[in-house]
Structure I
Amino acid sequence: MTVRARTLLIFAHPALERARLNPAMIAAVQDLPDLSVRDLYELYPDFAVDVPAEQRALMEHDLIVLQFPFYWYSTPSLLKEWLDLVFLHGFAYGDRGRCLQGKTLLCAVSTGGPGPSYAADGHNLHSLDDYLLPWSQTAALCRMRWAPPFAVHAAALIDADKLARETGRYRDHLVALATAAPRAEVPA
């Protein structure tokens, strides 16, 4: 029998009313078993993050997915605020900060530019992996497993057929990760 990881999807999109891809990605996975979705801009429009609630949610899950549009080579501002407030010393890292240890972290991002633009010889001069290095290092600092990022490029130009393919690919990716990711045990 396959043990399925409990998945927490932290969603951050500041302009959801103008988005097509990210809402479709959420719709494609929202019925997966053992999946909880937290829409940061819906929960915290005033940026007043409920730190204990967010830490409890993290502790109750094994696979942590951060889904966001890639803005100016970074995350939307509320996701950065969430990280600053929630991933505290003594909780997420440090000698006694082992609450995220053994969990898996995945960034699921959408970009405005085409995939080839994210290369040393592309328009953006670096790979998407290079730009997501702070998240990879955050995972390492917190003793988490880092899953290679999931990306959909040229989001604004996506047609209906590609939208269906990409959302299906996202669903399959989360199912595969949830099936493969071990349940994390939080040390006492």
Structure II
Amino acid sequence: MATKESIHHMLEPGKRLDAGRVWEVVELVDGQPGKLAQLVESLWDEDHAIANRAADALERITRERPARAQKWKEPLLGLLAEATEKKLRWNLALLIPRLKLTVPECRRAAAVLRAYLDDKSSIVKTAALHGLADLTRQDPESLPEVIELLRVAGRSGTPAMRARSRILLEKLEQPSSEQRSRTSLHMFT
């Protein structure tokens, strides 16, 4: 891979929703973290295909290393609210909850993700549900509302939403190991 090639140039080839060279970009940024700024900048590109692929690459990078995108938290939260492209939306819906957010920021993101539930795209709706579930780790007070949303989507959503809701509900409704220990102790007292 040519390391002198710009991220923008690497994201150019392909149709609007094609992955193109996303994996190459991920590898390049993993090896050269200084290139992350170029990738983030590409999220606002006028060419929707480039912005979509940039979001795909950044989502993949933050799966293992979410802190890498932390310094762009505010612009990313703004983009979450402004995004109209479905691939950009679904990748941001998965990425934003990985960042360290304050409770007000969690609620701001959650409001946008709830609006995403009205999107025409099933994958955007499904990613929004996933994002809402992930936000509950940082905003536990939102858990009852999110569980209810997942239950409704599990009954009446698209097939993808129903399947993802079942998986997310299973994780969210399981008591933590600390809660299980306390319950076990109370059984013997």
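To test your reading of the models, identify which of I, II gives 48, 37, 34 for Cα extents along the principal axes in Å when calculated.
I
Comparing relative contact order in percent (Cα under 8 Å, 6 or more apart) across I, II, which is largest? Present the calculation step by step, with values, prior to reporting the outcome.
Numbers: I: 30; II: 13.
Result for relative contact order in percent (Cα under 8 Å, 6 or more apart) over I, II: largest is I.
As an exercise: distance in nm of label points 7 Å out along Cα→Cβ at positions 26 and 106, calculated from one structure in I, II, equals 2.7. Which structure is it?
Values: I: 1.8; II: 2.7.
Label of the source structure: II.
A value of -10000 was computed for helix-only ellipticity at 222 nm (-39500 (n - 2.57) for each DSSP H run of 4 or more, over all residues; to 500); which of I, II is the source structure?
The read-out comes from structure I.
Here, each number is a calculation from the coordinates, and none is a lab measurement. Because the structure is predicted, anything quoted here is derived from the model rather than measured. Cβ atoms are built from the backbone, for glycine too; each structure is taken alone.
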